[in-house]
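Every number here is computed from the coordinates shown, using simple stated rules; none is lab data. All values reported here derive from a predicted model rather than from experimental measurement. Cβ atoms are built from the backbone, for glycine too; each structure is taken alone.
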Structure I
Amino acid sequence: MNITHLSAECYPIAKVGGLADVVGALPKYQNELGANSRVIMPFYNNAYTSTHQFHSIYNSVLNLGETTYEYQILKLQNEALEFDIFFVHVPELLFKDYVYSAEDTLRFLAFQIGALDWIIQQDELPEVIHCHDHHTGLVPFMMKESYKYAKLQGVPSILTIHNAQYQGWFSHDLVGLIPEFNFVHVGLLDWYSVINPLASAIKCAWRVTTVSPSYMEELKASANGLEALLRHEYAKCIGILNGIDTEVWNPETDSYVIKNYNIDTIAEGKESNKAWICKEFNLDINKPLIAFIGRLVHEKGSDLFPGIFDTILQQNNCNILLLGSGNSDVELQLNTLKPSFAGIYNTFIGYDEKLSHIIYAGADFLLMPSRVEPCGLNQMYSLRYGTIPIVNKIGGLKDTVIDINTPNGFGICHDGATPAEICNAINRAVAFYDDPKFTQIRREIMTIDHSWHASAKAYLNLYNSLKPAL
């Protein structure tokens, strides 16, 4: 089966969040199951593209309304990603040192149009086009309604919602940028009097998936304005839990960590990585290390961190290390705490892939008190590295972490992203650090299988279910 994924991100080329990890792994595991899965993404000006070789396989022009842009389709050379990856290169719009910006309507329209223009020129069409989030949300509409893409009407389109909070809204004044279609059907683009790419994709895609079963259920009640639409379209919606790439995320072979380890050598391995962290960030190796890795945004509950950390650290019975960036006010407040809690608290404002791996390997607990977490990959990474997650019981966190106080439990769970609940969960973790079961639990969680194998198979089964409709 020939599958084409369209995405704004793909690890290791461009990563802002979990979307990149999914698109960088799912095609690989689909190919292991016998598919021919590939990715098309924008060509950015970043560290990866400046240090790798690409060659042009297609040159043309695309139109955004009355404006014409020259563009190319590039292919990555000599890189063993285990799937083919192609790039839409529009120098004026996409070749930037960032992924997202205030001009994303034009940028991602150009990406989607360029990708479809190239696809229809090929002798063999994809059997499935799989779109990821709102950045590719107009593709199902254009495949269905735009005259120039009529030959794609019989190709199934799949939308995966990674995060429904972001929908790509723009004014109807820009509708002329979309390749010509029968204007009678303009309502397929509209939601609450604006063009909403995510809503349009929910209406037009053959199937809609979310990245965990619980998130699919939650969206019917809380989807940033799309609740009624998702309830209406629910018959074609399904939640498929993400996996992780267990080759990239493997403490036994991970080239980023200070000392590799497996289930038998976890004590020495985690101690070595924790010792490095504590030395690097002036922390107390004799206290439990609680870490946060992620974006400092409302969805992650990060606005609560300054107050929570102040409360917890005054007890002087644990370390807290934060790796992330986002809201500048939150960053400032978090950094302001450092002088008061030197020796047990530190931050790294920004993102560093190597450091994130070392933290997963060296931390005792990973904090994820999210208000919204469609799937969450960080908790799966932490389990793989023997680091016990502290999570709010929502979305994919609810689907992947069982509280230690319930049968077969292994994590610390709380109900709701409130300071009281989060503080109580952290205090439970600190107490559990001295529990005789702590060592046993962190060995057991390393054996939990959250690989992409099951998820990749579920997606292939979904694709195959659409064949009779062709």
Structure II
Amino acid sequence: MIEKRDFYIDGTWVAPLTARDHHVINPTNEEPCSLISLGSEGDVDRAVAAARAAFPTWMETPLEDRVALLEKLIEIYNRRSAEMAEVITLEMGAPIDFSTNLHVAMGTLHMSTFAKVAREYVFEEPLGDHAPDSWIIREPVGVCALITPWNWPMNQVSLKVGAAIVTGNTMILKPSEESPVSAMLLAEMIHEAGFPPGVFNLVNGDGPGVGTALATHPDVDAISLTGSGRAGKAVSVNAAETLKRVHLELGGKGANLVFADADDAAVERGVRYMMINSGQSCIAPSRMIVEESAYDAAVETAGKVCETIKVGPANEPGSHIGPVVNKAQFDKIQDLIQSGIDEGARLVAGGPGRPEGMNRGFFVRPTVFADVTPDMRIAREEIFGPVLAMMKFSDEAEAVQMANDTEFGLANYIQTSDAEKLKRVSRRLRSGMVEANGVRRGAEAPFGGMKQSGNGREGGTFGMEDFLEVKVVSGWS
């Protein structure tokens, strides 16, 4: 059992003002794996005060010094990567090889990208040739509250922390209480790297407690949250009183449009991408919408591919998928699978219950439904599990209409060999990201969505700019 009750505030580990023990559950065996404390408003006050006090000096710290500290952090992070992978596997159930090769690696990628783009970024420049004495200055927002989810812990933490560091902001991180130990391990690394006290602070807690205290705090200038739509709405309401800048990266219900002229691997690629991280990704292509003439063959392929996907304990090596994060998530997924059956979708693979031979752990059978209609719950709700809903379309206009028929707008996908169709459809899809033919976004690409998938962007230059204010000074010479 890992016991980490303290919070990291003002450069040191401190006990909570009031102890509120919280067990983190290992989803592979349903046993407690770590013990933390949930914070209070008083703990938030201490962390915000430390960040506020550190801000003036950190803001004026030369960029090269901030980047050098980030690079020192990356060096420590890479040295302790095996330890980080083990913690992620323990607390959120990602198989150990997947934790090492993707979860941990994404942290390195994002932090390294911020170090690179910060050096290239123009923080001060003239407005233009027409107004050389009007100067544009991009400066940090101030004290930032960072609220991160459990499903991609280091990916989301590094996107926020890395951007805040290089732009000169101070911060308070509230990781998910479902996967807090990985964030606490990063705090140890930040301390080892030698960041000034107060620049980075960490307070564990839940949304109604620490999340609300951060969102309402008058000395917090901005809040960046990745989480559910419910959490995004609550933060927005709570932040409104002080008119904080609010950046939200919320849910998704990605459409994967498979045209008849798609390459032979398109369907298999879509099924496997859906099942990554046990389907617990906001960008998961959870609706496969296939052109009518190719639909029957696609359903057959999807079912066969799904049946090859192995499920197993997170601590075992291999390319299998692991459990979902907790009982609440398991129960939600089971309810939605049953709703698909009850509402008349055709079960092609998988179904309710745990995989054969498993009677403990939050393991879900990889599942494919066909003949799904747009009114079904599995077509409209974000399942956040390894469940694929397949539908058909007759022409390009209907494909776009079906893809856009959702409250979400995070990521969509297109499979076609027609370059002009690809461009035409991409422009019509109402989402922040579109991936075509299995080509992944570049390292500095913006990550974020439209509609109820949130606002703002993370990653690279775009992610930095969410942590910057723009100031104009006239009479500059």
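At a glance:
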read-out: Structure responsible for 19.6, with Kirkwood radius over Cα pairs in Å, for residues 188-379 alone calculated and labels I, II on offer; value: II
read-out: For 38, 28, 19 (semi-axes √(5λ) of the Cα gyration tensor in Å, calculated) the corresponding structure among I, II; value: II
read-out: Origin of the value -9500, where helix-only ellipticity at 222 nm (-39500 (n - 2.57) for each DSSP H run of 4 or more, over all residues; to 500) was derived from one of I, II; value: I
read-out: Source structure (of I, II) for Rg/Rh (Cα atoms, Kirkwood Rh), for residues 204-259 alone, computed value 1.27; value: I
read-out: Structure from which 19 was derived, relative contact order in percent (Cα under 8 Å, 6 or more apart), options I, II; value: II
read-out: Comparison of I, II - label where distance in nm of label points 7 Å out along Cα→Cβ at positions 68 and 220 is highest; value: I
read-out: For semi-axes √(5λ) of the Cα gyration tensor in Å, for residues 156-267 alone computed as 31, 20, 14, the structure of I, II it came from; value: II
read-out: At a computed 48, 35, 28 (Cα extents along the principal axes in Å, for residues 332-451 alone), which of I, II; value: II
read-out: For FRET efficiency 1/(1 + (r/R0)^6) of positions 84 and 228 (r between Cβ atoms, R0 = 41 Å, to 0.05) computed as 0.95, the structure of I, II it came from; value: II
read-out: Answer label among I, II for the case where mean count of other Cβ atoms within 10 Å over residues 20-27, calculated from the coordinates, equals 19.0; value: II
